[in-house]
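As structure tokens, here come the structures.
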Structure P
Amino acid sequence: MQTWRAKWVLPVNRPPIENGWVTTEGGRVVAVGAGTTDALATDVGDVALLPAFVNAHTHLELSWMAGRVPPAATMPEWIRAMFAVRAAAPSSTDIDAAIRAAITDATLTGTALFGDITNTLATLPQLKALGADALVFRELLGFSALDPAKLVADAWAAAEKHRELIQRINSRCFFSVVAHAPYSVSPALFGAIAAAKGDAPLTVHVGESPEEMEFLKTGTGPFRALLERLGVWDPAWRAPQCGPIEYLERCGYLTPGMLAVHGTHLSDGDLARLRDAGGVLVTCPRSNVWVGGGAPDASRFYQSGVQVAVGTDSLASAPNLHMTDELAALRRVAPGVPAARLIESATLIGARALGFDADYGAIAVGKRAVFAAVAIPSGVSDVEEYLVGGDVSAAADVRLVRAD
């Protein structure tokens, strides 16, 4: 048994505790309190001790693209630039090294759980080698797929082979086969993915750009041109002439717990439909600006009542995977939202959305004893606002503390 003492303890599921302590045993929290405690307690210093961050949406396999895809004015422009970079991909050895470096950096700066999107499953060995927990989303594209059911079955079979291999080394990686986006996945493929989903949640990139909204309303625009240029346009497809969340519902994909990622251009009606379906919106504000989708009106997300989680997206569309930097960006686009709710989004809501809330998301009895420790200068009275205000340097001020 060990006790950790800190200037602040932020359980997240209750108000901050000044001069707080956490007692752990066997890698789990057994008590949380304030004031006098065991004289042999480990003093972690003038820090805020909070649950490890949850990065609910990232693309670790794109880490090798760091610094290679510049910001763009529109999302189609960014996609074209990303395709050009991807055409000159380095060796698998270099890609693996970039993935390892990205996971290591994220972990050292307080993140212990990832919602990782992959097209290749290349991130699995790296996640497990570094002891990172994750829900790995095997993402499918197919706007004109001839046999959607087979495509989904093959994806699940490949994931199962990897799971059997990884479980031999005590896996804490779980799987889901999911769809990419409304402009890259056919209604039949959406339906086939949903029909085979099992217990894991679905995720989808949705409401990310004006061009996506144009495509769903009219069937025209840059995404139609992209599909035609790639030779995958389906002439039988008809624009649904509705918002993206309603479209997903029509396709049978809007299921309880679905993670709607980005959502920058979702209407109030879209948000209400997502909320009523028990979905989660995962916001990645830095990436949204980088790819030309625009800054999200995140205040509206919270006002709608939908559950909000936080992700960083990839190093192809963000300068780093630091969750404190993402929280600072979220504060800028949601200035009126209480800091406690933003922190909850980066911890408890993310853990719940990924199905790991028995282990992560709060400092509470029974949870895993894995914490983010953030240095807090003297004189700070509103510790929650300080954590989201943009003054935290992840590299210098944040570290992961494990009581395993």
Structure Q
Amino acid sequence: MISDADQHIFETATMWRDYSDPAKRDLALTIEEDELGYPWVVSPALGIRIFDAYIPTPQDDFAALGGPRHRRLKGLPSEIDFERDLPLDYYDARARVAKLDVFGIDKALQTPNYAIVWGRKVQHRTDILQANMEAWNRRAAELQADGGGRLLVAGHVTMRGDDPDWLDDQLAFLERSGIRTTFLSYGLVDGRRLSHPDHDRAWASFVEHGVVPVFHIIDNEQHPSNFPEEWFEGDDPFTAAAEYPFCYFGIQLALADLVMRGVFEKHPGLKILVTEQQANWLPAMARGLEMSYDAQYRQLGRHVCDLELRPTEYLQRQVRFAAHWAADDILSLRDLFGDIFMFGGDYPHCEGLVSPYEDYRHAVGNLAPDVERALYGETMDAFLN
């Protein structure tokens, strides 16, 4: 059973409107063309463009993203029509299943594509966040059903907002729809750390409904590094030059917070999937957690939170990582942490693989049979039951 832990399925131009609550349709996002014909994810409610709705081509060195941007800067018209040119398998469940057959993949996690970025421009409006997440979750339920059990479609939720029932209701809906994962911001929640006591109900709800949060490399609601906005003033809001070397810091801080403040201990059934984040930083982070836990006691005579296990053991028990085919030394990581790593091909992104399973295996090289079984399916399947 070959399982891919990192693919993306696209929102169509009118998806948010089509699947929104009629009473909230005025909050729905859409994809519209600008004066030169370039498609954008836009918020009509705020009157703003959020992100250019490019159509990626795997392993093209970002030509599908950068090429149109270069043309637009020169005042040249778009060569792309979003609705006409978006490949069918990018958004249609049955077409994606047929693509999995071509790839030799049995199942694949499908994260919503533009959900990775659109929340950053509307994060001050919780009503817009929630309305469009609800719309995606309805669409995700259809994709999940149409995928016949082979597309593991992720929902999309936030821990923000004043209504404590909203998250419970969305997770219950995902559970009823057979959806086992959901995209979730790993940043501060209305200024509070993830481990804040106010969020205990939220973590309990994830466990109760059996829905696993997915932390992706680009955070939906803030800068992925979790650094203050002022550091990137005047730079691109999504690809700030000074932030790129530190884009993995945010996920490390989030995981450290969940470990050291006892969230994983209090909720042993809580699971986190980390996708497209690489894992080459994990050994240094694990050493830091172990040193910090011991040093705090030596210096203060206490821990901020007493843990029954060693810090690294919570990561091994409750977190799984989609390992990168080029950046990560998978065998060395496995020797240190065990079978907590999964294959992810990032189809159909520009930095993804044309033939995810075949290309990934070629890049990683031959592995022992038990390592291959774990990496290419067993670890992910066991984690998601």
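Comparing Rg/Rh (Cα atoms, Kirkwood Rh) across P, Q, which structure shows the greatest value?
Going through P, Q one by one, Rg/Rh (Cα atoms, Kirkwood Rh) is largest in P.
A value of 15.6 was computed for mean count of other Cβ atoms within 10 Å over residues 24-31; which of P, Q is the source structure?
The structure behind it is P.
Quick check: 0.35 is what I get for FRET efficiency 1/(1 + (r/R0)^6) of positions 304 and 352 (r between Cβ atoms, R0 = 35 Å, to 0.05), calculated from one of P, Q. Which structure matches?
Attributed to the structure labelled Q.
Here relative contact order in percent (Cα under 8 Å, 6 or more apart) has been calculated and equals 20, so which of P, Q was it run on?
Answer for the origin of the read-out: Q.
A value of 1.7 was computed for distance in nm of label points 7 Å out along Cα→Cβ at positions 160 and 216; which of P, Q is the source structure?
Answer for the origin of the read-out: Q.
Determine which structure produced the value 0.65 for FRET efficiency 1/(1 + (r/R0)^6) of positions 96 and 152 (r between Cβ atoms, R0 = 30 Å, to 0.05), calculated from the coordinates; the candidates are P, Q.
Of the structures listed, the value fits P.
Readers should treat all values here as calculations from the given coordinates under stated rules, not as data from a laboratory. All of these numbers come straight from a predicted model, not from anything done at the bench. Cβ atoms are built from the backbone, for glycine too; each structure is taken alone.
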